[in-house]
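There are structures below to look over.
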Structure 1
Amino acid sequence: MGRPQSEIEHGKKLSQYGAELIWGWGTPAGRVRAQRRAGLIARGAGLGEGIRALEIGCGTGLFTELFAQTGAHITAVDISPDLLKEARQRGLPSARVEFVEKPFEECDVDGPFDAVIGSSILHHLDLDASLPRILSLLKPGGRMSFAEPNMLNPQIAVQKNIPWLKERLGDSPDETAFARFTLGRQLKACGFDCISIIPFDWLHPLTPERFIKAVSAMGRFLEATPLVREFAGSLSIRCMKPA
């Protein structure tokens, strides 16, 4: 089974068992994480009125809804019909959000875009093919902004590299995670400019609600601590297409 068909089958399974719960966005801590993550992605992309953005791998539309609140027009694509069905049920305004069932590689007819964005989707893709495609979909000076899992985080490293555990925790067979310096070199080699990859996120989705504020405060401290910050759970990835 090829990667696209594998992801379609994975989307069907996620939809059947509750995608947002499997991803960890449905808990109290998960909702706090989602809000913060969406804000980081939106700021990195410069989302706002008059901005046209392509969201890759929109899934259930959880982040699409948060991105749309900036006033930007979002073309949200996914290859999973099951997850897109859930996304469309959110009833987001059609003047601001368009859900499209197709691979993002086929979105050149809809571009170019001011921004290409996404949450936890690049690690599902073949970067050697995907990064040049993202670059081609951007206007000169356009921005790419993503949040992705950090391979240096111990839990992520174990989860992404042990096949039976990947399946048990709801991962697809092909997904991985990134080390920021390696990814930075890939982005530079592809032709991106103004590259920034910053580790963040120490709040686990299973954190009890009464501890969220305390853990979040400690997390901000750890994110500012050299060396320790490298082991955070996620990476905020921002770069630009040269003007």
Structure 2
Amino acid sequence: MNRYFIYLGYNGKKFCGWQIQPNGMTVQQCIEEALTTLLRQPISIVGAGRTDAGVHARLMVAHFDWHEPITDLPFLSEKLNRLLPKDIAVYRIVSVRSDAHARFDATSRTYQYYVTQRKDPFNHELVYRIPGKLDFDAMNQACPVLFDYIDFTSFSKLHTDVKTNNCRIIQAGWKQEGDTWVFTIQADRFLRNMVRAIVGTLLEIGRGKLTIDGFRKVIEAKDRGKAGTSVPGHALYLVNVTYPEEIFMVENN
């Protein structure tokens, strides 16, 4: 059996998230249906993560298996793009080792969240507008606190099926890009709703309603009720997924 990684991006506005579900169209479903049409055999894919409804991906990775080598992967990518809706774009398809896994072999994932204080009729569906002043310096001063902890129960959606709420955050911070502030966070894994809950809590610091010491106490409480309100999903983007080089070392590739 031959395994392949698909590198893709999507605008999540019209989708009920990544993962297949009975009550609406998802990104996974669209790609599986297109691959099944092209390869004339039922195809299942496994994604690097599960983005929620409305969340975007500048870069998502998924894997699928095929019983024989695919000789022209750029041509398959081109045909796949023709079948997929305009909201989804395949960047490339690459051959990987047969035991490589898009989700379990990922060493890090990076998300970005976009906030603006300026009303703009052209990007309101892609960024989160917050009227009023925010202290981004204070929010940036609070970010290193995240590196001191691994249990992020306070920022996790309740009643999920994960075995542990431990994550290792590698990078976190705010940076201004024109009229927009971008929060970038990188970790080995993320919990359901984690980024949106962290951003919502950092905004409380930006509004002067929470201190940095209070931020520590929120994390240490391991109680979702102590953290801030989750920000909307339409301004959240998965932007990168990294893997060890050895999974791409395939014979006859």
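Please treat every number below as a calculation from the coordinates, not as lab data. What you see is a predicted model; the values in this text were computed from it and never measured. Cβ atoms are built from the backbone, for glycine too; each structure is taken alone.
Summary of computed values
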read-out	value
Highest-scoring label, criterion being relative contact order in percent (Cα under 8 Å, 6 or more apart), among 1, 2	2
Top of 1, 2 by FRET efficiency 1/(1 + (r/R0)^6) of positions 68 and 156 (r between Cβ atoms, R0 = 35 Å, to 0.05), largest first	1
Mean count of other Cβ atoms within 10 Å over residues 12-19 derived as 15.1 - corresponding label from 1, 2	1
Among 1, 2, structure where Cα extents along the principal axes in Å, for residues 4-115 alone as derived comes to 37, 33, 23	1
Answer label among 1, 2 for the case where FRET efficiency 1/(1 + (r/R0)^6) of positions 108 and 212 (r between Cβ atoms, R0 = 25 Å, to 0.05), calculated from the coordinates, equals 0.50	2
Which entry (1, 2) yields the derived value -12000 for helix-only ellipticity at 222 nm (-39500 (n - 2.57) for each DSSP H run of 4 or more, over all residues; to 500)	1
For 1.00 (Rg/Rh (Cα atoms, Kirkwood Rh), calculated) the corresponding structure among 1, 2	2
